[in-house]
Every structure is written in structure tokens, then in C-alpha cells.
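The following blocks contain the structures, represented as C-alpha cells.
Every number in this text was worked out from the coordinates using simple rules, so none of it is lab data. These figures come from a predicted structure and were not determined experimentally. Cβ atoms are built from the backbone, for glycine too; each structure is taken alone.
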Structure 1
């Protein structure tokens, strides 16, 4: 299926213009769409991080709106998360006007973006994440499904793992994004479930490599267990020997192809 790609400004804040890249499948639709929040330890990367996945999605009839947001070096938590929440609301409000004929709108978060989109999925109306914007009044950030790729769903546990294993780069990234450990517990999708604070639980899917040295791979299973205990539907796809960001860094590997295919099947399954 042919795909059209277009960069669109969705927010201006502090003289900074934030863009999203729209991947529009060819045809009349309607199509399921995904709003993407990239990884990069909260301080690196941009809307192109997961382009190889976006292009495969769009070729399979799944549209994507991939967000840039303020990085942690520009504003700490919850500022980047506010941008993500805003981006979902903006896309829901403006999809028709930018030529996105949507049937469902879900969210995808990779790595540190999993923490951000995870909170959008579980707490779309949390006041500290929702920007007061008159043009978006009446549109919330709730999503129809949630995808997490090698996600940081328990940032406090990941911080402690990084400290214990001497991963100074990751420790520094946490300290730049989160002012303190208390906020690592607040802005924590796993602990939101543990506290029974989730207001929404859309169907979810996780892909996770078992040789990931950026996050303990069993955290995906722990999150899924809590999700199911809380009444949510979630599937976990794990890949032996695969590292962090495997599906984007080595897209021709059979495991990467299988992982992306599993996500495509998940999304199309939500769309019926």
C-alpha cells in the first residue's frame, strides 16, 4: 500500500514549534491510527526514531502520527508528558482536517516513551498532564489501544537497576527527567496499576527482547500480570537474544519482522 508522509506542526510552546510526522495510508479508509511517542532516555531522539516501524504500519493500512516533544534537557517531568497528552488530544481533534480518516486511535511508546504513553493510556485525564487549551476543550487523551516497545514501565525500578549495575548514563538520564525518586513513583505506569489509580485500561501489547541491557525484560511480564489482575487485556511478545530497540536497529532480523507483524496483527484485530 502506498504511503504519504507529511510533517505537521501541532503545538507551539515557549517559542518552540513541535511537529508530528503523519504517515497516511493510501486509500479512503477509515484506518486505525497510532500516535507515537519515541524513546531516547527522555533526552534524545525525535519523531523519526521509529520510522522503520511507522512505514511498515502504514503499508499495512495503519496510519501513524509520530510526535516530537520537549526533551528532558529542555523541561523536566511532567513537561514532556504534557506534550504527549496534548499531541493525542490535538490529533483526535484535528485528524479529519489533516486528512487522517480514523476508525480507531491508539498509542505507541518505545523505551522511555513507554513511560509517557503508558501514563496517557492509564491516566488520560490526570490534571497534572492535561494542558488547558481552549481549542481542545471537550477532547481528552484517551486511546483505543496501547502498544509498548521495549518500554520503561517502572522507571523507579529501572533507576535502581541502573544504579546497582553502574549504568551511569541511565542514572543521569533519570536524574535529568525526574526531579526526585518520589516522582519516579508518581509517573510510573506499573505503580499506577499497583495503587489502583488507573482510570482507563485499553487493550495493550508489549514487545520485549530478552537480552535488553537497558531494562530488565521481566518487567514487561510484571506489568502484564498487574494489567490482567486489574481487568485489562494485554499480550506480551518476547524475543530471546534480542537487545533494546532491536526492531528498529535491525529491522531485517527475523525476530524484528515477527515483532512488527505481531503488532500489526494486534492493531488490525482491534479494528475488527
Structure 2
């Protein structure tokens, strides 16, 4: 690993008290609120998912119910905040040691900036710095104008599961353009393990190997087909790219998102050195 990557990672670790490494995962993309979207339907199912998240070594999650798209008008900010507070109360009653923060998985829409300013949709952890954007699966859209508009509001976009959008893998110049205007890429843990098919598996590793993806999250919905697989993904990254890189994308950078800190970047050149 080159000194620039190592120094960035050490700086991220040193931002915590006494420079200790965080031992617990932070998950910035999780559909855990009951009855809001295609996640758990009941509180009992939500608690079961939260127990599984804890078993994965996750201590903090951002609840990201779908906003806009087919859920337009259904999961506005106040409703998500209330649902998050209620889930935290139920977790405390059940002695499940997990902290849930409000957020959203926001479908790309020309109204995003206006809806943020009127408190209709949410940033991640309700912190005002990062928004999780979901691209439409049906068509390719160049979202650079939206990314630029968000940057003017001092909001950084995190593109969720780019590996599941085949059009992106075929347009590296577009991805680089988005990164240049401040966007970040979040890979789904289960994609790295092959659960979303061969194309998503290949693309997920391509985005990590290129240094373009700086975050891994579960995008979990339940305890069955879309369960959290963070621990296994961490192990796979550790084996292929090293522990420091695994910690950066699975632990340090997700924690930085929640804490409103800058994400530690990885340059393409440095990532190529890591993979050698």
C-alpha cells in the first residue's frame, strides 16, 4: 500500500478518541422501519432484522426507507423520524444494542433539492451533509446537474448500489465525472458475494478495485433473501485487498458519513498499488 492511502486511513482512525480503531460496523443503507416500504412489514420483523444486524457486528444503522419514486408522498421526513424513534424505543425494551438514525433511500428526481430545503426528504443520519440517491433501474440518467445542484447546497450525494446498474459499468467516463463533482459510490455487501448475479458481482469488484467505491453497506430488507452480509463482505475484501482497505470502506467511511465528516478518498493509482 502506498503512503498516501495508508496516511489517509490512519488519519481516519485517529479521528476517534485515543486513535483507537472502531471495532463495530456502521451501516448507512438499511430498510429496517416496519410498514414503510419493501422492508419488514411488522415491528416483530423489524426487531428480528435488527437482531441479525447486531449479530453481523453492526452497532449503528441509518434507516433508509424509499423516498420518492413509487413511494412518492408516502415516507416524508417527519414520518421517518417518528418511525425511527419508535424503533429505537422498541430496541431498548428488547435489549437489542443497536442505534438507529433516520435517513432515506431517495429516488433521483428533479425536485430533490427543493424537497430537502422544505424538509420533505432526508439526508443520511439527518445530518445535512450526505444524501443517498437511488438511480432508476429502467433507464440511464446522467445526474451530473443534480449532483452540482446538491453541491451548491453543500450536500454530497452517495449513489446507492451502482453495481446493479449495468449502464454505469459501461460508462466509466460518466462515473468519473460524477466523482469529480463530489459524488461517492456505495456498494452492497451481498453484491461482493455474488448474491445479485454475475454482472453485479463483477461490477462491484470493479468499482472497488478502481478506487471509485468508498463505502459498503448492507441494503438489507429482511432476514431471508435480503439479509445483512456485512461480516462476510468485510472478510472477502480483507482477503482480496487487505485489512486496511476493508476497514476503510466498511467501518471508517460509513462512520464518517454518520458523524458528518469527510469521506476518505482512494485514488485509482493508489488502489492499483493496494491490489498488487
Per FRET efficiency 1/(1 + (r/R0)^6) of positions 46 and 126 (r between Cβ atoms, R0 = 30 Å, to 0.05), the highest-valued of structures 1, 2: 2
Winner on Rg/Rh (Cα atoms, Kirkwood Rh), for residues 86-133 alone once structures 1, 2 are ranked, highest first: 2
Could you tell me which structure in 1, 2 was used to calculate FRET efficiency 1/(1 + (r/R0)^6) of positions 78 and 254 (r between Cβ atoms, R0 = 35 Å, to 0.05) as 0.35? 1
Looking at distance in nm of label points 7 Å out along Cα→Cβ at positions 62 and 230, point out which structure of 1, 2 has the largest value. 1
Identify which of structures 1, 2 gives the largest calculated value of Kirkwood radius over Cα pairs in Å, for residues 94-189 alone. 1
If you work out relative contact order in percent (Cα under 8 Å, 6 or more apart) for 1, 2, which one comes out largest? 2
Taking FRET efficiency 1/(1 + (r/R0)^6) of positions 222 and 262 (r between Cβ atoms, R0 = 25 Å, to 0.05) for each of 1, 2, the highest value is that of structure 1
